[in-house]
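Student: Listed after this line are the structures, all set down as structure tokens.
No lab work stands behind these numbers, since they all come straight from the coordinates. Computed from a prediction, not measured in an experiment: that's the story for all the values here. Cβ atoms are built from the backbone, for glycine too; each structure is taken alone.
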Structure I
Amino acid sequence: MKTSQPRIGLLPFYLKLYDDLLPDRRRGFDVFLKKIAAGFETRDITVQMAPVCRVAEEFAAAIKRFEQNGVDAVVTLHLAYSPSLESLEVFRKTTLPIIMLDTTMDEGFGPDVKADRIMFNHGVHGVMDFASMLRRTKRSFEIVAGAADDPRTLDRAAGLVRAALAAHELRGTRALRVGPAFAGMGDFAVEESVLRERFEITVQEVGIETLDAAVLAVGEPEIAAELAADNQRFACDLALDDHRRSVRVGLGLRRLLDEGGYGAMSVNFQAFDGSNRPAATMPFLEISKAMARGIGYGGEGDVLTAALVGALTRAFGAATFTEIFCADWTGGTLFLSHMGEISPAVLSGTPRLFAKPFFVPGVAPPAVLTGPVKPGPAVFVNLAPGPDDTFGLIIAPVEVLEEDDRLDPKMRDAVRAWIRPRLPIAEFLETYSRAGGTHHSALVLGDQTDAVEAFGRFSGLDIVELG
């Protein structure tokens with residue numbers, strides 16, 4: 001599973017008056033600062049530490065360095081009270097996301113505390129000053145408050161950092177579309193000029209002939225190496241000819257993705273016409289592998305959802321393109337599926353690889369990965385176009401159910417998962433459609449609801465949370 005490693009600028013706030021009166025006191029924060037930085041690093045976040053900042057010039061120098069080094073967010077840490085007007089102006093001007101870490105050195109501060117500990121634990125009201133002024137000046141920010149020794153505090157902060165990364169990854173996505181968008185599917189259809197203006201998403205559409213040419217450029221050593229790798233990572237249950245055909249077409253698609261530097265793609269199955277050509281089958285296998293590498297996907301020409309899936313995957317890890325296919329009114333669950341695309345990063349155990357008959361006449365059977373999705377908490381996410389070129393982010397915390405022995409044997413050939421939302425499914429579906437949710441979505445594994453919601457805020461999206 002390929003994810004990008006977020007980079008933060010950790011910026012400690014302090015008061016110059018304390019240095020003037022008690023110049024040795026600040027050294028008492030050194031161990032605390034190292035502990036906070038190490039906490040982020042153990043959560044796979046690269047930390048660039050700024051010097052302790054007290055006055056406007058120091059804050060400006062720190063932010064300039066963060067901007068030059070391309071950090072994904074600034075994490076602020078108030079070591080003591082720090083007057084907000086020393087830092088406000090440079091934070092208002094920077095476009096870097098702001099995450100305030102509202103914590104202190106000591107976890108307990110009860111009646112038995114030593115009086116000298118006040119000097120090491122009173123940054124809380126500095127946070128209030130700074131946050132109040134950010135809000136008054138309409139500068140957005142995120143905040144996490146909690147004890148530094150409670151792992152949930154830095155877990156939540158790390159989630160917000162990944163949310164900032166996801167927003168960064170969404171903006172500027174280069175998307176490849178093979179074949180035109182499915183005629184008549186309107187919910188995800190957005191003018192390319194709107195995608196470019198709103199998210200800086202650019203789309204390159206190519207015909208099946210371009211994929212043909214890329215397939216012809218694939219060499220036998222590449223095919224042999226990929227076949228061997230597949231046999232190592234998947235339970236292969238298909239004839240060599242079927243496997244080889246899908247690998248060859250898939251490597252052609254991979255070549256297009258790599259050469260174009262694309263972070264998202266969509267492949268319209270209607271582009272595959274069954275004629276005797278190099279692109280002889282729908283590349284479901286490579287689409288699934290690409291999602292596990294961090295490249296987003298959306299079906300039927302949907303580059304909007306593809307860009308969403310790519311951003312979430314690169315920031316949060318295991319995620320996949322999906323659709324709500326059926327409602328289990330009796331069991332109170334929703335069935336997720338699609339033709340043959342699912343990221344193996346979300347599957348439990350060893351994915352099964354087999355050849356599946358294709359419903360377009362004359363198209364050779366494509367290789368498809370399947371298996372049960374890992375059970376546990378997850379987030380169902382939809383990027384919904386709205387009126388007047390607005391966009392909303394629909395977020396639903398769900399539980400992925402463990403697959404049980406009742407599974408119909410023929411379901412083993414289907415991309416599948418059952419989820420249980422927190423709302424009753426009738427209410428869920430009604431609210432989802434009132435919010436304009438499309439039929440193409442993303443599923444992110446893990447308890448990431450708060451972080452995905454922050455991603456929506458960082459991206460300037462209207463947020464609807466279902467349950």
Structure II
Amino acid sequence: MSVNTEHYDDIIIGGGKAGKTLAPALVKAGRKTALVERSLKMIGGGCINVACIPTKTMVASAEVAHTVRHSASYGVKTNAPTVDLAAVIQRKRSVVESARAANLHLLETALDHDLIIGTARFIAPKTIEVATAEGSTRHLTADRVFINTGTRPLIPSVPGLKDIGFLTSESIMELEQLPEHLIVLGSGYIGLEFAQMFRRFGSRVTVIGQREQILSSQDPDIAIAVQTLLERDGIEFLLKSKVMWADRTGDETILQIQVGDREVSLQGSHLLVAVGRSPTTDVLNLAAAGIATDASGFIQVNDRLETNVPNIWALGDINGGPQYTHIALDDYRIIKANLIDGGNRRTSDRPIPSCLFIDPELAHVGLTETEAQQQGYDIRVAKLDASAIPRARTLGKTDGLLKAIVDAKTDRILGCSLLCHAAGEMISTVQMVTQAQMPYTVLRDGVLTHPTMTEGLNLLFSKL
């Protein structure tokens with residue numbers, strides 16, 4: 001049976017942050033645009049459905065439990081908290097469903113019937129086949145195609161792992177009973193957020209890391225400071241470790257682990273696999289369009305987000321760049337500037353802020369001390385214990401370490417890591433000064449409101 005081919009000016013495959021924001025902009029610019037999203041449950045993309053929004057909602061619940069547990073230190077006596085994980089999950093679902101509904105309304109208003117729910121694959125350059133949710137097949141062509149299909153949890157090749165019923169960063173957020181002992185495979189951002197969260201809910205937690213330090217992209221002093229804080233919460237770490245095999249007996253998951261030059265057996269009630277994300281490109285049949293990928297399957301792009309095929313772009317996590325929602329949003333801005341506004345924006349040299357949402361938060365922008373030294377900069381380094389910040393003392397949140405790297409020749413800030421309460425908010429102030437190419441003295445001498453956490457930047461840069 002032949003299938004009619006429908007033609008559009010633009011097709012967007014995947015409605016994550018970049019795609020869902022780009023679609024209304026293209027329509028407003030007069031472009032006939034279709035957006036293909038694989039499921040109504042993924043409208044709005046990974047961020048609001050299975051990543052940023054649900055995890056931070058659960059982090060908030062864990063922080064409340066921790067605050068109640070330690071309320072006596074504030075002069076407020078309460079009973080020990082009882083965590084109702086099912087209620088935590090329901091609160092998370094409510095937040096997610098509200099955000100998803102808002103995104104669906106946005107896309108339906110902009111696209112009407114050109115919001116297509118189904119799975120897309122290339123059958124020729126700039127021609128896709130969509131297996132719709134209703135069971136039909138549609139063929140779509142376009143002058144331009146934008147790929148925004150994101151990533152999914154990466155599952156390592158460990159003997160026995162696929163047979164034991166492990167959790168991922170997505171499925172763990174549907175648990176309604178608290179794990180007795182959660183083993184976390186992975187010591188990066190995803191693993192550490194869940195590790196602290198479930199420890200504060202009441203689980204015993206053990207983190208397995210392959211490298212010598214957690215958070216391998218950070219300087220050792222920052223990584224050690226984070227690990228020390230998490231160990232104080234009661235989280236156990238096995239680093240420089242390799243899982244040899246996995247098994248499950250009754251209600252116990254068993255991991256045989258090589259730790260340095262010895263082997264240990266670790267048992268837990270639940271296993272979370274959090275070793276990274278893999279690109280959702282295997283279902284796209286990219287070969288039919290001639291689109292190049294790297295060895296891991298991420299679509300290769302230049303600094304204008306163009307693939308090797310003319311008039312096909314890749315946005316967000318799928319292009320192998322930093323996997324942050326704010327980067328996907330900026331990918332949209334680059335496309336809009338270049339294709340709608342007549343500009344010439346590139347990804348080159350844009351700042352990449354990040355935040356690890358543990359308590360206290362770890363926020364970072366720019367170079368680490370190690371990276372600055374490797375790049376040959378003559379640097380000055382400032383460090384400050386978070387306990388020196390007056391606001392931190394009033395809040396009883398004195399844990400942490402602030403660190404800044406400054407170019408000794410120009411006085412410009414090369415990078416900054418903030419491990420402290422509200423670090424995710426504070427880092428934006430540093431970033432704005434950096435982007436404006438102003439010297440660090442702007443933060444050292446600026447009149448910042450007292451008492452606030454941001455005032456700590458006065459103190460940090462005074463260390464120079």
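Student: Could you tell me which structure in I, II was used to calculate mean count of other Cβ atoms within 10 Å over residues 45-52 as 17.0?
Tutor: Here the read-out was taken from I.
Student: Same structure again: As an exercise: P(r) over Cα pairs in 10 Å bins from 0, in percent, calculated from one structure in I, II, equals 4, 19, 26, 22, 15, 9, 4, 1, 0. Which structure is it?
Tutor: Checking each candidate, the match is I.
Student: Supply the structure label, taken from I, II, corresponding to helix-only ellipticity at 222 nm (-39500 (n - 2.57) for each DSSP H run of 4 or more, over all residues; to 500) with the calculated value -9500.
Tutor: Of the structures listed, the value fits II.
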